[in-house]
Structure I
Amino acid sequence: MSQLKRKIVCSVTAIIGIVTGGTLYNSTAPTIEPTKAVEQVTFADYPPPIGEVVIAGERIGDLFVSQRALEVIGNAEGCRQTPYKCPAGLLTDGIGNTHGKIGKPKTNEQIAKDWVLNVIDAQNCLVSVAPIKTLTQGQRDAMVSFIFNTGCTTFKRNRDGTQTRIAKYAKAEQLSSACNELKYWVYASGVKLKGLIERRRIETNMCHAA
């Protein structure tokens with residue numbers, strides 16, 4: 001049977017548990033409807049950054065995002081141990097992974113390692129544009145989730161090579177304006193997608209959280 005026809009799903013919560021070393025933050029942050037005053041939204045118990053990630057005795061790297069970012073990315077991307085083709089036609093496995101060896105079913109540990117490396121790539125992209133120390137935890141989480149979804153090049157540049165507004169605002173430390181740009185990125189191949197609308201709503205709320 002073709003690996004693409006086999007569908008073996010995995011638990012996003014289980015993968016997050018591997019990434020965090022089994023320590024799961026019990027986030028009670030509410031789902032908040034966007035309002036004109038969304039920038040005033042605060043999460044009193046917003047999760048802290050994850051920090052160093054060690055999986056099966058191997059140091060993978062450091063994450064400055066929180067568990068909340070992993071939840072948003074994981075729930076939006078889904079988790080598959082077997083490969084599949086994403087809407088863009090790319091061979092994918094794990095949690096939105098399009099890199100490395102893709103073909104045979106992967107273990108949860110392999111999926112977690114791939115995921116952390118991909119999140120680190122998104123973090124590095126953000127750091128290359130924005131002075132990270134000026135960003136709140138919510139802004140870091142939202143922007144990394146966004147970059148994980150769009151890719152670094154799309155985050156930075158329009159098709160004509162000019163700088164995107166969201167990258168321009170982030171670089172200029174106009175973070176509230178950068179957060180407000182997220183809601184416009186809801187199209188894939190010219191089609192407005194319900195899943196992207198919901199993801200951007202959540203990212204916008206995180207981005208404006210203090």
Structure II
Amino acid sequence: MKKAILWITICCVLVAGVSVSAIAVQRVAGDADGNGVVNLRDVVLTLRHLAGGWNVQIDEKAADVDADGDVTLKDTAQISRYLAGGYDVTLQTAQEEKQMTMQIGETPVAVQWEDNESVDALRELVKDAPLTISMSMYGGFEQVGSIGTNLPRNDVRVTTGAGDIVLYSGNQMVVFYGSNTWAYTRLGKVTDKTAAEMAELLSNGNVTITITMK
């Protein structure tokens with residue numbers, strides 16, 4: 001009886017139409033509209049989203065209550081059963097995707113990583129444990145250190161600038177506080193430090209770089 005009432009209500013709301021644009025502050029499993037409460041509105045919005053409804057925005061990670069990476073009718077059925085008091089029905093959300101981060105000495109830095117095979121291999125390398133690289137000053141414009149393994153490379157002759165992070169010889173990471181022209185594979189760029197700040201971090205002695213997934 002409860003299920004019949006539930007689906008009649010859904011159909012009525014679908015006919016009336018609902019428009020929403022919301023962003024969840026704190027994700028709740030099943031809370032597709034991000035208002036902090038799981039109710040029929042979330043089921044309706046998710047159904048409209050799946051139907052390609054115009055001007056429908058949902059929190060897909062919250063709506064993916066079986067945490068399989070996709071929002072499907074299976075998720076709406078799961079939310080509906082949960083709202084109807086279904087026995088042993090639980091809602092869950094997928095884990096947030098981890099981001100690769102970098103720290104120079106004790107200073108975290110923001111990095112815009114390149115989209116290439118070298119960076120993909122680096123992520124794979126640090127996915128289970130942080131990578132610590134002992135760097136050494138070189139040439140008055142960079143610090144370089146061994147990654148400890150070879151990564152895919154696609155070297156191109158480039159002129160680097162302060163904040164650039166590159167792969168050299170397939171197994172060396174180089175971080176610049178000055179400029180140099182050579183054949184490298186780009187890995188990324190520090191985006192939250194000026195040239196002067198990069199020089200302050202890298203030109204006063206050898207440093208340690210730590211790369212991890214968070």
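Quick notes on this one:
- Among I, II, which structure scores highest (criterion: relative contact order in percent (Cα under 8 Å, 6 or more apart)): I
- When Kirkwood radius over Cα pairs in Å, for residues 124-171 alone is computed across structures I, II, the figure 12.5 traces back to II.
- Answer label among I, II for the case where Rg and Dmax of the Cα atoms in Å, calculated from the coordinates, equals 24.6, 78: II
- Which of I, II yields -12500 [helix-only ellipticity at 222 nm (-39500 (n - 2.57) for each DSSP H run of 4 or more, over all residues; to 500), calculated]: I
No value in this document is a laboratory result; all are computed from the given coordinates. Because the structure is a prediction, the values reported are computed rather than measured.
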